[in-house]
1. When percent of Cα pairs over 47 Å apart is computed for each of P, Q, R, which one produces 33?
2. Out of P, Q, R, which has the highest value for FRET efficiency 1/(1 + (r/R0)^6) of positions 273 and 449 (r between Cβ atoms, R0 = 30 Å, to 0.05)?
3. Hey, distance in nm of label points 7 Å out along Cα→Cβ at positions 81 and 577 derived from one of P, Q, R reads 6.4; which structure?
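Bear in mind these aren't lab numbers, they're just calculated from the coordinates by the rules spelled out. All of these numbers come straight from a predicted model, not from anything done at the bench. Cβ atoms are built from the backbone, for glycine too; each structure is taken alone.
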Structure P
Amino acid sequence: MTTPRLGVCYFPEHWPREMWADDARRMVETGLSFVRIGEFAWSRIEPSAGNYQFEWLDEAIGTLADAGLKIILCTPTATPPKWLVDTMPDMLAADARGRPRMFGSRRHYDFAHEGYRKECARIVTKLAGRYGDHPAIVSWQTDNEYGCHDTVTSYGAVSRDAFRQWLAKRYASVAELNEAWGNVFWSKEYTSFDEVELPNLTVTEPNPAHMLAYRRFASDMVVEFNRVQTEILRQHAPGRDLVHNYMGRTLTFDHHDVSADLDVASWDSYPLGFLEQFGRDAAWKRWYVRAGDPDFQAFHHDLYRGMTGRWSVMEQQPGPVNWAPWNPAPEDGMVRAWTHEAIAHGAEYVSYFRWRQAPFGQEQFHAGMNRPDNSPDLAIGEAAQVARELADLPEAKTARADVALIVDYPSFWSMEAQSQGEDYDAFSLTMRLYSMLRMAGQNVDVISAHADLSGYKLVVVPNLPIVPGGFAERAIASGAELLFAPRCGSRTAEHRIPDNLGPGPLADLLGVKVLRVESMQPAIWRNLDGGVFERWFEFLDVIDAKVIEKSDGHPAITRKGRATYLAGWPDEAIARREVDAALERAGLTVLETGDDLRLRDRGNLRTIINYGPGERDCGHLLGKGDTVLVGGRNVPAAGITIVERKS
């Protein structure tokens, strides 16, 4: 067991060589042990075709290594240089209107472009051939933030042609495609795969089966693109970890599929930016304006830990960012708290973005650990404090949780293809149930619908309209308490209503049949005891389940054996009530954290974090005989308490 490490993202090409050695020295003094470099440096590595300039990179790597820092070296394929784009302008992705997305920013490529893939293979081979066995380089990051800026889908000729080829491999004939998609509807039948266009610019909504197929194709292109690089790196840099840095609330490709070719999954954690982009109502955002949503980061920590079993934070917000609608500064101490929370969820390392704020380019307002004039910003002191605290903590490892929550990317795509309600956002429902588990003091594993369910005491399924083969059998065999949200089992893999109606493959498990559904405006809901179903409701034929509760005379919550089914979208009160009840049936202890406190256990270390703006008492979350290692019973705003649990 190794102590979790701290690192930083660094861009030596942005700064004079004379600064590099002092930067490296100060990094080490701060308590940082590794540095990530190179993800946007293609134009400096190869300023013109075949003109490789490695000397500066050799010196930068050598300087960092001489200071004792380990290095994560990135492939620079997220930013192809202008000379390369000009040689193959069709490599640029096209937006939903079919217009090319031009050079001048980043991620300006179509994942399906074969010519660009070959250029990526060439530059990655050059880099790995030169640095693959360098002793200071312990890991390689492929590209940067797949999907950022809505770049997974492209609606140009390159993706259209590749999509047609993909369809020809998936379906034995165009007749099979027509049958699978139901193309007899509105006379959409094709006589050749070459007639299939992309699902954009249609008069009204495209066929949801067509859209779902295109989303699968687009995801597969990301997987293939990433694999081009990982295969080269495996050959030329053996024994080094391969990693990619994912993002928050990114559902445009299947992260499980990409992660199959990686050793470590990482993500870029920007709590305040995400709160502004994806947070709840205005009052919620005001309350947590300097701390971030109490559960958003934790969900992604658990999500990405579930990809490979190993995970890290590649970019941790150190101060105000530049890309959200509004960009507040974190509460003093919050960077420290975010870092400790990630480590409590099992992060092998937390890396801050970035070492020094850039005085030029698109990210001038993005804070770093140092200001543009090289004076230290607040985050550097908080990172140094974390480093000291980690050195004094006993070793611990994040264990498998008792509770699992299912995440399935094709099911998200299915709901997006045909939501049947303007505010039906499957991710928000997933977060609601996850948050209720956190508020009940639970450690949670976020896992794939294909994962092993054995050993879990409770499995929560917020969104699984497309049920993988064997899931129901695995769920039953697990012996776990099961909690299903609405729309589970409501569609086949080709986005059709199952022959036996919803919940399709889950019918025997749940003992109900969905006869019809309704989506509801915000001011309309269905009443239950102590709360409501909002947004969505299903009218059930109860076959052999027990009706636990009705709404307006209609079955609303049913149970068969260990499986509970919610026939509507639960508000917070009902979600919390049903989660707590499921935990109790599973034999798990419910801890009332309150709105602001959150906890996570790492071995016998319990980390408690206060996301609220005022001091909170965490005594009810401590056990008899627990030893306080960091903080105390009263947790200030942006504060943490870490205890060693007696049992």
Structure Q
Amino acid sequence: MQSYTSDQLRNVVLIGHGGSGKTTLAEAMLFTSGAISRMGSIEAHNTVSDYDELEHSHSYSISASLLAVEWAGHRINVIDAPGYADFVGEVVEGCAAADAAIITVDAASDVQAGTESAWEQANVAGLPRMFVIARLDRENSDFDAVLAALRERFGTKVVPLAVPDESAAGFSAVVDLLSEAPESAADAREMLVESVAETDDDLLNKYLEGEEIGHDELAAALATAVASGDVVPVFPASATGEVGVKELMDDVVGLLPSPLGREHALEDGSLTTDASGAVVAQVFKTTADPFVGRLTFMKVLRGTLTSDQNPYNVQRAATERLGHLFLHRGKEQIEVTELVAGDIGVAAKLAETLTGDTLVATEADAVTVPPIPLPVPTYRSTLHPRTKADVDKLSQALQRIMEQDPTIRMDRDPDTHEMVMRTIGDAQVNIATTRLEQTYSVAVDAELPRVPYRETISTIAKSEYKHKKQTGGHGQYGHVVIEIAPLTRGDGVEFEHKVVGGNVPRQFIPAVQKGVNETLPDGPLANSPIVDVKVTLLDGSAHSVDSSEMSFKIATAQALKQGILDARPVLLEPVMNLSIRVPSDHVGDVMGDLNTRRGQVHGVEPDGIFSKVDAEAPLAEVQRYSTDLRAITQGRGSFAMEFDRYVEVPGNVQEQVLKLLATAAEVEE
């Protein structure tokens, strides 16, 4: 593959609703450019983008693919990102590396949830964008209807750049509106010219005075307007019919911006993409190849990265050895000697580097690119290895899984001692567990995690226990009188002794406290930790020969267990704060659903056609909320949650919870 300068590069991410034609469009771009000799298809499982066996078995994209396409003296680095909501992290990573976005829309559908999500992800990344109304060869396809829906949803800056040629049979050709259009496309061209003219004062004066605007003048102004986001062009295409693909790539090269001159934020300042200066690169994706090993996808933000360099990883404070650099075309690796400023490539077998890391020329050149704003996972599952061998291998395998997909998080719950996997949704869980088994030979079952309940008391109680045992020789004797009292929620555990006269000798006080500390983690209701209590040692007695630390620890444990039962124990549950963003016409449905989950809504704020709902709900009711919210909002809702506090479980609910816990315990036995 020939070398290209920074201004000859176009980095484009393909995003959109699942099934809207992204992968097929990428395949058509490769075929039209001559990179491949025949078109593959999703159905035949032979596209360049979707080469993973898991993608074949599910018939949808799971990971973003990098495809190098050469066209008209330029290289287009196409990033084909998944459309399924569970893999939005791949979209975010792709947007972090791209300089523009192409959003595909199914010509037989309306604006879908994935279309809106793609628009927002491009907005967050600050990317100029264009729409491709794809699959126009399908029955019931309607370019005009979809264009109207896009303009209604995203505004009048969305304008056609080309339209289907009505003089051709079926959908077999497109009309370029930058050139003089036939009478049948006059209204569409007028829409384009007017929108572009409104972004340039000189053109606007010409337009208002009825002067002709030349092709080159219009094209230059359009490129500027697209780069600024003031105009979002719409293009018709049929990838399978190979209609409009050539013209689309011409416009990608002619209208979408190169990476040269783009400004990137640093944690302290900013940098501009140019070939001069010390190398700065950001890693936007990490994968594992069964033959090559770890593959690190990066974009060079400044300078030229060569394969004989040993760049410094700022986050890991480590120097890496490159050895080889590659361009990618699906799973094909094309070795190159360098990556110029703005280029995207891959390094193999880097020891320390992970997604989001910054690579620089040397430690002395260290700057830090902000981390990629990946979504926070909220869907909770617990992993249960099936065999002892699976237990031994699970930790390392999970580390590899999380390196490849940083939207997966693992935590060990300190209360339930379960390994809890947090993901975006259930499909991501299924893919992760399948990959664990197929790639790393680790079999696990993913189940609903236990809720980390806690217990406390609701009144003051006194309790006394005398531990007395004679077994020949020295016996055992320990006697304590304690009081337990509830504390304010969140205060934890306190211990105090008020013994006077030495009834409990001073050397045994630590044993009493130890008995308290060892008993509180195992409450009488659900074997959950007991919190927010104060234990006071009031009195007791000792034997000059038979008393020991063990005797007082046993006496304390027994006294405490009885005292807790007498103090009316109650179950506490974690409550989560929820920040929910949904279309405004679904707010009522969401609020009604929250009521069924024992939730409380604290406020609703408008956000364009969306609304932000601030609420709270028990964790037990929202562990799988992401799936339910999608169903309620037709995939348009999203939310974030964080732990807030523990509250008392209502009496009727506590009874049900305790029955479920007892049943689960019987099953485990």
Structure R
Amino acid sequence: MSKKKKQLTPAEIAAQAEAAEMAEIQKIFEQGTNTLRDLISPSAIEIHSDYFRLGTKYGRTLYVYGYPRTLYTGWLSPIINMDEVIDVSMYIYPVESAVVMKNLRTKVTQLEASLNLNAEKGKVRDPELEAAITDAEELRDKLQVGAERFFRFGLYISLWADSLDELKFVQQKVETIFGQQMVFSKVASSQQEQGLNSVMPQCMDQLQIRRNMNTGAISTSFPFTSADLTQDKGILYGINMHNNGLVIFDRFSLENANMVVFAKSGAGKSFTVKLEALRSMMVGSEILIIDPENEYQRLCDAVGGAYIRLSLNSDVRINPFDLPKVVDSEDANDALRANLVTLHGLFRLMLGGVSQSASGGAQAAPVLTANEEADLDQALIDTYARAGITSDPLTHQSTPPTIMNLYDTLLHMEGTGPALAQRLRKYTSGTFAGIFSQQSNVDINNQMVVFNIRDLEDELRPVAMYIVLSHIWNIVRAQKKKRILIVDEAWQLMQYEDSANFLFSLAKRARKYYLGLTTITQDVEDFMGQKLGRAIVANSSMQLLLKQSSSAVDVLSDVFKLTEEEKRRLANFPVGQGLFFAGPNHVHIQIIASETEEGLITTNPADKSKV
């Protein structure tokens, strides 16, 4: 007897169709998962007794088994910030305080019994035993009042490299860093598979090598201690090579906005400073530059800045007798006196002359005598007075005198005045006449102003830098704005005591007028070998150290307290990499510019030809 086939309802037919569709989707999904796993998985894994090989990479897992009596905050930072590929895994197991208290009581009893037994036998006291009793009692007290908790702590590290030799080198670095802190580690011999699994992000502690620690000791192992210099505002300086983060910083947020840049020729110092200047303009800063090598003209022209070329043949004139048109009453009362002090330094530089040493370098001739200093001081005061300018701020709007007027005053003085006038004559009617002996015609009302002094004679260049700095300082004091003053090749100023003193004075006083001074030099030994050079560095909250010569590394290492690794890298940095210091922190930085920025600021002749 045949059975009739059951007729399916429309709802059942729809359910079967939906189930078939879901099965097909599941099958496709599983195929896709398998394919993705195949794509990201290594080709093979080899496990050996003291290392493993994952695809083309070699790895080795270490475990920490011994710690010193006291651990200090950040003891793990050197490992976290190593420039090697490592994985660090921590396992922390809480332990009930009641269990720990019971064990501690037993342990203290045993220790005290050992101590008493040693005393009865007349043995020499054991400091280690006494310290253990003290530590145990102290821990018991803290556990009793709930100030501390107890944990079991496991620390494992997997090292990665491209070869066994490199792997051994990385292991030695890690063990050396640990050994310096009395932390002891071992290779997980014959347990490399378990070690790999323990370090992988699976929460599988297959090694189970743990150490008792209280809350304080555990807290010192906080892992997220990699150097970071990222702020919510500021400009991009580069890439943090420690963690691939961005170094975004506002130099005006520090206690002062000064910066020093040290690098050998071709290491990228001018490139970096020009990049900072370009980006600082985008956030409203004015940029003032003293350019001794004509490196900033392309950038200045691109942003519509004012490019002022100083030479004996140019029409540019800067009068060192100009007074700042200050609004602040305190500064106004002091304006004439401050400028007289500045002029004293300038004329010591001008009248002292410059001679060439046997090695070809410039050296200052003997300074003015006491009588000459006194006569010069009186002549300066009389010269201003004849122009109607006195200590009264209301007279400071009068037209200032010039070197020509000073020459005339000296010539008609008694004492050493006429002799000083003769020495000054080359700046009034002699070889160097014109450029600094007439009224100023420079207008720096622009967001970027570059003073080019390349075409000046070597003897006149330090004088020009001094006068330009003084002129800029008058402008800065007249109106407080966010400004950055860049002094390239600052070693030329540091050769002379008066110009070095003036630069140091700028570094000290710049913060009050919202000015950030950037000092650039490649002659590190001479700059840092002077007391004033080190003082300028000390008054700069930011420092950038790019690639250095071997001799300069030792000097900078002493000043900046660099580690042996940082010293080694400082002499071998590629172009555009260096150490960036901001306040108490510093990072390994990579300076990166966009293609457009690079076209504007590069100093590489090969790159310029492409633009």
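1. Structure of origin is Q.
2. Values: P: 0.55; Q: 0.10; R: 1.00.
If we compare FRET efficiency 1/(1 + (r/R0)^6) of positions 273 and 449 (r between Cβ atoms, R0 = 30 Å, to 0.05) over P, Q, R, the biggest value is for R.
3. Label of the originating structure: P.
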